[in-house]
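Visitor: Structures follow.
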Structure P
Amino acid sequence: MKKVDHIGIAVKSIDEALTFYTEMLGFRCMAVEEVKSQQVRVAFIDANNVKLELLESLNENGPISKFIEKRGEGIHHIAIGINSIEERISELKEKGVRMVDEVPKEGAGKSLVAFMHPKSGHGVLYELCEKMHMEEK
């Protein structure tokens, strides 16, 4: 584990939420992109000492829509930057950690991601996040 890579925040509308983060808090929006494999539109916010990732569902049946319906807008996950995501998944599984994703998926910001089940994380959804090199894309 290297460090906290970002904190994911579920929002109904990135366009509406960006006003709060940029105009009220004074943070900078770094990028906005769609991640079809995760059914989300994301905005990366530079919050100086950590990145925030705003997550907006691309459809009403997506995981973020279901999260907001059940819990409302707010913190969705904490992402941990790692090297060798497949090795780390294997290590965690060997230690008894339950994974949502046993195989990494393409995530936002040219990364591979896999989520640990919140029951293994004491109620917190953790995302393993390995940045890909451009030539691997």
Structure Q
Amino acid sequence: MEVKKIDHVGIAVKSLDEALPFYVETLGLECLGIEVVESEKVRVAFLKIGEAKIELLEPTAEDSPIAAFIEKRGEGIHHIALGVDDIQARIDELKANGIRMIHDQPKRGAGGANIAFMHPKSAHGVLYELCERGRA
């Protein structure tokens, strides 16, 4: 199995309303849309940057994983999402090679993608997300 591309880079922010003008007006990126992902307690904005995206993540609750991240580390890069074709096969392959997964099964994420996260302790401190688009 191979990684197709970097799908997006997730950035934790305290407020989309405060952060978006920097990305749209200062950097000139196109905002593709904003949505709420209830299961993750986040409000998400996707910004187009070439073939990849930046995903801004704003916590919608104090017990959100993103709220905990911001509390501990401050705003900034949260994860790197890797585009894959067959996410379940990729999860199985990674686990067979000793990689600890946060999700053993894909779940629905922002933009309708199927996602699963690798544990950062298995990835040299980086939180990687597997991201499969265009599959039910």
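Visitor: On distance in nm of label points 7 Å out along Cα→Cβ at positions 24 and 104, which of the structures labelled P, Q is highest?
Guide: Details: P: 3.6; Q: 4.2.
Structure Q comes out on top.
Visitor: In addition: Assign the value 0.9, calculated as distance in nm of label points 7 Å out along Cα→Cβ at positions 32 and 48, to the correct structure from P, Q. It would help to have the intermediate numbers written out before the result.
Guide: On the way: P: 2.5; Q: 0.9.
Checking each candidate, the match is Q.
Readers should treat all values here as calculations from the given coordinates under stated rules, not as data from a laboratory. Model, not experiment: these values are computed from the prediction. Cβ atoms are built from the backbone, for glycine too; each structure is taken alone.
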